[in-house]
1. If Cα Rg over 2.2 N^0.38 Å, for residues 46-125 alone is calculated from each of I, II, which structure is the one that comes out at 1.56?
2. To test your reading of the models, identify which of I, II gives 35 for relative contact order in percent (Cα under 8 Å, 6 or more apart) when calculated.
3. For which of I, II does Cα extents along the principal axes in Å, for residues 182-277 alone, calculated from the coordinates, equal 53, 27, 26?
4. Can you say which of I, II returns 0.30 when FRET efficiency 1/(1 + (r/R0)^6) of positions 22 and 262 (r between Cβ atoms, R0 = 25 Å, to 0.05) is computed?
5. Here log10 I(q)/I(0) by the Debye sum over Cα atoms at q = 0.09 Å⁻¹ was calculated and came to -0.57; which of the structures I, II was it taken from?
6. Where does the value -16000 come from, among I, II, when helix-only ellipticity at 222 nm (-39500 (n - 2.57) for each DSSP H run of 4 or more, over all residues; to 500) is the thing being computed?
Structure I
Amino acid sequence: MAKLELDGKQYDLPTMTGSEGESAVDISTLRSQTGYITLDEGYANTGCCVSKIAFIDGEKGILRYRGIPIEELAEKSAFVEAAYLLIWGKLPTQAELSDFSSLLTKNEMLHEDMKFHFEGFPAHAHPMAILSSMINAAGCFFPQVLEPEDELFTMQAARLISQVRTIAAFAYRKSLGLPIIYPKPTYRYTANLLHMMFSEPYQDYELLPEIVKALDLIFLLHADHEQNCSTSTVRMVASSKANLFASTAAGVCALWGPLHGGANQAVLEMLGEIYRTGDDGSKFIEQAKEKNSGRRLMGFGHRVYKNYDPRARIIKKKCDELLAVLKKNDPLLDIAKRLEEAALSDPYFLERKLYPNVDFYSGIIMRAIGIPVNMFTVMFAIGRMPGWIANYKEIIDNPEGRIYRPRQIYNGPTEQHYVPIAERISI
């Protein structure tokens, strides 16, 4: 028990310890016992749930999915298998993985009537706006979406994971005024997305194994990351018993923010700005070290990790391998390499533990593949979908779950009374 003293009285509050040793004070009875609530803007010190899905130790640079280190999954697994692991809590058998993959293939096509929804968006519509809208729309074509049966949930999850990439590809083609390319059932998950984005009616896109593996790795590394903004949003919406499609559409909206999923886009925008000034990155780095310069090194450091982001170590290697294979001559990629080298050797960044994070390298990889900047966050959403679904399932499966309803500290006017409009004085 933890002891809390307030107004001369002492209260006992239970404590708990997670399976990895992290400790918490249970304040669920704080208000009823004391009349007080806690104030923790941004929730940085607040545990909103007890979860079995992902574990992060920011001090040591650890990330595990269901207990399995991200390094092992990156080396030995693939995105679809990691999705199964996150959602159902175990690695699938060969038969289970085959059945799940078949279910993804079976559900990859959108209802033909959804094409009319795409036509309603203006050509300049952001793909994330289309993605969130179309995920919600997809739920309308699945009337049993609110049914809780396990078998039906499996179908819901497979349909959502499969169709999110189809929606993404259609949105991309729509933004360019290009004809829609339908999925091929013979292609695996990530290869099919690339096919739908980059093939033409008269010529299939060349699926280089290095490109397919690099994008699949990006999806795997983004599949879950504990209680971030978008995942917490999904759980918040799910706590009201909203359906899976509505809850994950809300997650897309949260992910869209530049402080969350838009971070990898910000990296490329920074590189573009540096290039336009004729800088090779050296001046920008010096400016970033000046407190009042307004310059910020995007893609470095992380809210949670006070050590090297473990995903960044993995994706850096893949990034180097891909660029060597593609032999890309891109000035922005050259600037990125200079920034990386400087940040990993400059005492200013090392002392502050501002290491390159996963957003830095994923942005570079996607640019090298040919994915446009406005699609970066969409790729993030495709990767994060299994984590959102797993968190949704954890909420729905909890028989003691309650609707999320945070409190607040009110700091507005005290009681006042309505003044008729004729008596109001303009200020």
Structure II
Amino acid sequence: MSSPATTPPAHPSPLVIDPKWKMVPYACIGIGIIGAIAGLISDGLRQQFAHSYLLAYMFFLSICLGGLFLVIIHHLFDASWSVPIRRINEHLAFLLPVMAGLFIPIAALAPKYIYGWMQVDPHADHALHAKQPLFSMGGFYGSAIAIFAVWCWLSWQLRRWSLEQDKTGSAKCTFALRKHSAYGVYLFGFSLTLAAIMWMKALEHQWFSTMYGVYYFAGSVWVTLATLYVITALLKRTGPLSGVVHRRQFYDIGVLWFAFTVFYAYIHFSQYFLIWNANIPEETYYYVKREAGGWWDVGMLIIFGHFALPFLLLLRIDFKLKLGLMAPLAVWAWLMHFCDMSFNIMPLIHPEGFKLHYLDITCMALIGGVLATVFIKYFNAHPPYPIKDPRLGEALGVHEAGARPPIAAHS
């Protein structure tokens, strides 16, 4: 499938938002603040609020980290097809400093309402003592500071040099972006794994899993690709990306989405299979708890809804180009990722099964509204795509006179 040869517009169209949609993020923030106040002032709701906020936080953190990963691999592989959509991923990644500020409620509520091990004497708990000094108050807060420092540095550098490239078009910018991506992919993998362990797996500190970081990574990129597809389609329809985004971009996003559908299923099944086959009590209790009550149904939903349905739909080449199918599938992907995060977090306070609390909704609205507001501000402040990237012409199918003709991909 080849894209039509076009020339990018000299002055990209700005993002124009319908007035009836402009207030939606602010309304979400308002609803979220009301819910947060209700959850914090009531002793009976404080633990629910803490876990609902953690659930929403890990959900949206997935999308920010997925954006950072897609920027890194874009530069590592010197990709051309993803140039027109790179700026979207850069802005998603640069929401990580905002996520650092949104981590404050978790840091404040962690000792009393989220992580029970913080109130346990490590000398009286062998599993906790074996994981010292990481699983300690100092280890928790120190690792959080280090993790956010890495994310802020990487996202800032990748965005800084990309915007500098818009101004100068210098090759120095391209080399700098490759350099930061080269070491950044290692920092990214280590920091994401540590964050998944310290903020989600640590809810049950006795549990062991060497695949947990990869599991969270796979789900993060999966839901980010669904989000990227929708944002790209909206920006193409509203104007900012109408001159640079074509069938190839949507098709390749769909291909990656399909790949991570399979990768996520492989990692999740491997974690379950290895733990269940080893039959070690310190590990199997995690799944025993999640096969009790209504959580069994959530587990089945993840198997068939998170893997089987997207796999069958994305398997077809033509489906990847049908917005009428892909947009509902993206909404379904958000729902499945929410169920996945609930499957990891909520059995601690709702062992009887899945229970959608109104604080789950208000916390999602709060964090989602804040991130949407900042993302729109970032997007409107800069060109909507890298206007002087050396691979932009190739992405659009524009080639210099005398150059060898491109080899069209087969659909």
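1. Value 1.56 for Cα Rg over 2.2 N^0.38 Å, for residues 46-125 alone corresponds to I out of I, II.
2. Structure of origin is II.
3. Here the read-out was taken from II.
4. Comparing all candidates, it corresponds to I.
5. Working: I: -0.64; II: -0.57.
The structure behind it is II.
6. Going through each structure in turn, the value belongs to I.
Since every read-out is calculated from the coordinates, none of them should be taken as a lab result. None of the values given here were measured: they were computed from a predicted structure. Cβ atoms are built from the backbone, for glycine too; each structure is taken alone.
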